[in-house]
Each structure stands twice: as structure tokens, then as C-alpha cells.
Structure I
Amino acid sequence: MRDGMIFEAFRRKLDALFDKPCMQRFAALKMPLYDCNICMGGVWTLVLYPILYGLSWHIIPVMLGVIGANVIVAAIIKYLYNE
């Protein structure tokens, strides 16, 4: 199981795009978009929170909570699957 399975179709299209020689310098964008649970927490919180609740200072503790929860989930997955 990979991180970001919710965005599997998105991952396939972007992987095909980033495999092109002219786009390899942007391959680091894979981590926050779909390839790292912890990185995704910050980016997608910045995208979804203002859409759902409006922009306010509350986004900072919410983002830290999401990232913290993702750290815990990633540690549990690593422990369970011995990766």
C-alpha cells in the first residue's frame, strides 16, 4: 500500500508527467501533493480548510493537528508492516 491511495488516478497522471525529461526538476512536488502522508497534511489543509471554513488563524493549529495525526498514522503503518 502506498501513501496517497485516495489520489491514485492523480498519482498515475502526475508520475507519467514527471517521468518526462523536461519535468524531472519538478519531481519534488510529488511529495506534498500525493506521495507523503505527512507532507500532504500541510498542503491539503491549506487547500481545503479555507474552502470549507474560510480563512482564519485557526488554520495553524488545524494544520499542526493534521500533520501530527499523519505522523502517528505513518508510525503505526510502519510498525504494523515492518517497512
Structure II
Amino acid sequence: MTTFHINSVKDINTSLLQSIKRMFQGQSMTIKIEVNQENMPDFKLSLEQKQILDSQKDLPLSDYQDGNDMVKELKSNYGIPN
């Protein structure tokens, strides 16, 4: 297995992609992306987003679909492999 450690998206350039293509020409490969959460900026909700969430807090959970189930259904509906 070959691992590439890239510190920034800015480091991904045409030269790097061409090198990877040459190294693995004709081979099947999987690209796994891991994000270092420590370097991610904190996400802040806007006032409008907070109001939308607050307006939904008393709605029954039975009216909603589990997120994982929804993704499975979308993949199935649109022929997206798992």
C-alpha cells in the first residue's frame, strides 16, 4: 500500500496527479481522505439557522427518517454504489 500525506489541498497539483496516474496506470485504486479535525475551523450557526432549528424542536421524531437510512435510500434510488 502506498500512502500520500498531503498537508493542504493547495499541495495537490497537476504534477502530483500525473505522478499518481503513472505509478498506478491500469490498476484499480481506492482513495481515502482523512481530515485532521484539529485544523478545522469552528463552524458557527447564523441566527437564521438557529431559529430554523429552534422552530423544529417540538416536532415528533417519528416524522423524520434516520440520516443513514436516508443516504441508503438515495444511493439506491440513484444507483450510487456503497
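Side notes on the structure shown:
- Structure (I, II) behind the derived value -20500 of helix-only ellipticity at 222 nm (-39500 (n - 2.57) for each DSSP H run of 4 or more, over all residues; to 500): I
- When mean count of other Cβ atoms within 10 Å over residues 32-39 is computed for each of I, II, the one that comes out at 6.1 is II.
- Between structures I, II, the calculation of mean projected area of the Cα convex hull in nm² yields its largest number for II.
Every number here is computed from the coordinates shown, using simple stated rules; none is lab data. Computed from a predicted model, the values in this text were never measured in an experiment. Cβ atoms are built from the backbone, for glycine too; each structure is taken alone.
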